[in-house]
Structure P
Amino acid sequence: MMDIHQILKLLPHRYPFLLVDRVVELERGQRIRAIKNVTINEPFFTGHFPSRPVMPGVLILEALAQAAGLLSFDMMGEAPGDDKVFYFVGIDGARFKRPVEPGDQLILDVKLDRIKGGIYKFGGVARVGDSIACEAEIMCTMRTVA
């Protein structure tokens, strides 16, 4: 498990783009379950949509990718430095099943499917309660930057 302080040590994202609040389950190198509490104070709700606030699908995918990054850094046993970045490089089969609205708690389940040629492939499912909000295959890679 990880609280927000541990998450901040592993992910370079900060408000308003940090989309993981807590890790509630973690099996090293296999799977992670994380939580994003969705509140009306999120800046994207101002324009998406003013009369019926809905979390943008691309941000749900980003939340899944951030959870995948946490799983990867834990698996490697190291924290990212200024010279290493974990990039989101691809997505397949993204499907959106229900809207995510203010007051929802987004449960992010990500499992590592494989690592090949430096590309990590994950299966991700975002749920609200027992309902699937989004599912996708996510690809990420670690890169050294100057």
Structure Q
Amino acid sequence: MQFQQEFFSDCYDEARELLNMHYEEIALNKDFIKLNPNIKLYEEAEKNGDLKIFTARADHKIVGYFAVIVTHSLHYQDHLYANSDVIFLHPEYRKGYTASNLIKFSIECLAQDSISMLFMNTKIHKPFDLLLKRLGFNHVENVYSKRLI
């Protein structure tokens, strides 16, 4: 298994099949929120240094990805935060340490970029909280959603 940091433009087309699998497995509110990534915003975020993408590859094929959005903290101006955007691993690669190693690799890269904190979201219906706790993450917040339209 190879882990690497990649550019959006270099891996998006290849990752689209995984992205569709991800949407089908994880997304909520599919009756009115359809998968429709804003490619221009992703490209702009990457150009500005605000998007970082990490991949897991088996035999050079993408089997997992983890994308984070990097932001300057509004409350703590001396710090950069990374917030998970999407993380997904093909079901055939979920046994073993692939997920753990992808996150560990990402953490190493983010730390090298002087990012102070990484925040990860998990879905209630598909949690991986135990893995995050084993990796030293703390449970710090809950998020609620409400349909408005």
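At-a-glance table
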quantity	calculated
Rg and Dmax of the Cα atoms in Å derived as 15.4, 44 - corresponding label from P, Q	Q
If relative contact order in percent (Cα under 8 Å, 6 or more apart) is computed and equals 21, the structure in P, Q	Q
At a computed 3.6 (distance in nm of label points 7 Å out along Cα→Cβ at positions 95 and 119), which of P, Q	Q
Structures P, Q, by distance in nm of label points 7 Å out along Cα→Cβ at positions 31 and 63: label with the highest value	Q
When mean count of other Cβ atoms within 10 Å over residues 79-86 is computed for each of P, Q, the largest belongs to	Q
Highest-scoring label, criterion being mean count of other Cβ atoms within 10 Å over residues 87-94, among P, Q	Q
Top of P, Q by mean count of other Cβ atoms within 10 Å over residues 47-54, largest first	Q
Source structure (of P, Q) for distance in nm of label points 7 Å out along Cα→Cβ at positions 15 and 135, computed value 3.5	P
Origin of the value -10500, where helix-only ellipticity at 222 nm (-39500 (n - 2.57) for each DSSP H run of 4 or more, over all residues; to 500) was derived from one of P, Q	Q
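Read-outs throughout are calculated quantities, based only on the coordinates presented, and are distinct from any laboratory measurement. No experiment lies behind these values; they were computed from the predicted model shown. Cβ atoms are built from the backbone, for glycine too; each structure is taken alone.
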